[in-house]
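In the part that follows, the structures are each spelled out as structure tokens.
What follows draws every value from the coordinates through simple rules; no lab data is involved. Since the model is a prediction, treat every value here as computed from it, not as a measurement. Cβ atoms are built from the backbone, for glycine too; each structure is taken alone.
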Structure I
Amino acid sequence: MTEPLILPACCPALNTHWPLPYNLPGVVLVSGVFDPKQLVDGDFPRSNIDSPASIQRSVAKRKAEFLAGRLCAREALKQLDGRYHVPSIGEDRAPVWPVDICGSITHSHGWAAAIVGQRTQWRGLGMDVENLLDSERAQRLAGEILTTDELKRMAAGPVEHIALLVTLTFSVKESLFKALYPLVQKRFYFEDAEVLHWSAEGNARLRLLIDLSSEWPSGCELDAQFSVQDGQLLSLVSIPAL
């Protein structure tokens, strides 16, 4: 029997919507705002969400974002196929999805979201949200996030695009990792991929700069999409089933 849905005051509502520019068939995205100041003892058991030991030892912010992310994931799975399931946390700290599901969870500054799809349609879904950097911080962090070629393209472009470009590059590379890591089981980093181009319409194209597997060699290119709303950038890398 399906458990009743109980939402805590720290994450009082969930929203099933599609805030990105291009719809994906058979994919569900659920989001919700959260407020760590509203988190109280007992919110995890009242929400019927298990709290791993690492989360129990964490500060209120980490507890609230974990709880909000799992609430979104549970609701997304319910919307997808009616199942009542909360992904656990793996040894690599990634969500553990059912074997027939791929998905991703993200959160930043009071907003959490989860995206899920059936593996018969999607092999990988990687989603990331980031607060937009201001220009000064973006220029300071660019050397840590962008490759040499990306830095050259940034320098050749409009100055007013730098903050968006650095935020976008950070986010889509995080999404790329979330989409590919479950398939290759190999960690890679910002310098191991580059953004070839992007558009104001919400398109981006990435290229791998290292061999991750025989299927995902250096030079392989993948598409991403993104949107900017309320000072946050949301990105998604989706890999269709073969």
Structure II
Amino acid sequence: MGQNVKSLLADKEAVLFDVDGTLVQSNEMHASAWAEVLQRFGHEITAAEVWPLIGKGGDKILPELIGIDAESPEGKEITEARTKIFIEHYAPRVKAIPCASELVDYLQKQGKKIVIATSASKEELNAILKSTGLEGRIPDMTSSDDAEASKPDPDIIAAALKKAGTSADQAVMIGDTPYDVEASVRAGISVIALRCGGWSDEDFEGATAVCEGPEELLTELCRTPESSALQPTPPQGEAAL
């Protein structure tokens, strides 16, 4: 697991969260949405080819997949179509990762400033939060709309730190892709990588710590010398993040 996560977070002021693959099960849906729209535009790209790039923004995905600048007329048209497809057909089916909401609630109760730091657009982010009943639960958010370049460039991390009103040494990033790790390292911030997005430990070079997902991370944060049980017990039937 690397560094003990409880000690890592103990004195930090802020926790920055990626969303897709970290708090919600949406990586596969993003890959499918990209493949669907690219095929409509005549590019024979499969979801399997897109999936390894999920975690980056369209400014990175389009040039790497089909050699098109996201700011070109065709790039903008593809991006707009993909956003529409994702919001209308995929976002309503997004589910939370177990214990994600409990993890966020726990950290907030510990006095941590929580800020979303995602490569998704604000429009997509809002759709995901709405579909999972999370609108307003995490009021401080930064997205690709707040940065010149998406992950693994550090721009979004820098924007989230500014939103949190803290410095890099007083914050921790939690994400699920190598791009979260690279962006955090480049921004000078510690990062906890989660395997629940589909990546493995070998992909997380540079991460300060690695956990399976929100449930294991919450377990470690709540662990006491007297007990290794998960506390608090996630309420049955509570809306998930």
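Some observations on this one:
- Test item: Rg and Dmax of the Cα atoms in Å, for residues 16-119 alone calculated as 15.6, 50, pick one of I, II: II
- Looking at mean count of other Cβ atoms within 10 Å over residues 64-71 over structures I, II, structure I comes out largest.
- Read-out helix-only ellipticity at 222 nm (-39500 (n - 2.57) for each DSSP H run of 4 or more, over all residues; to 500), computed value -11500, structure in I, II: II
- Source structure of the calculated read-out (mean count of other Cβ atoms within 10 Å over residues 24-31, 19.0) within I, II: I.
- Origin of the value 26, where relative contact order in percent (Cα under 8 Å, 6 or more apart) was derived from one of I, II: II
- Label whose coordinates, when distance in nm of label points 7 Å out along Cα→Cβ at positions 112 and 192 is calculated, return 2.8 (choices I, II): I
- Value 60, 38, 32, calculated as Cα extents along the principal axes in Å, assigned to which of I, II: II
- Once mean count of other Cβ atoms within 10 Å over residues 48-55 is computed for every structure in I, II, the highest value turns out to be that of II.
- Which of I, II leads on Kirkwood radius over Cα pairs in Å, for residues 88-151 alone, largest value: I
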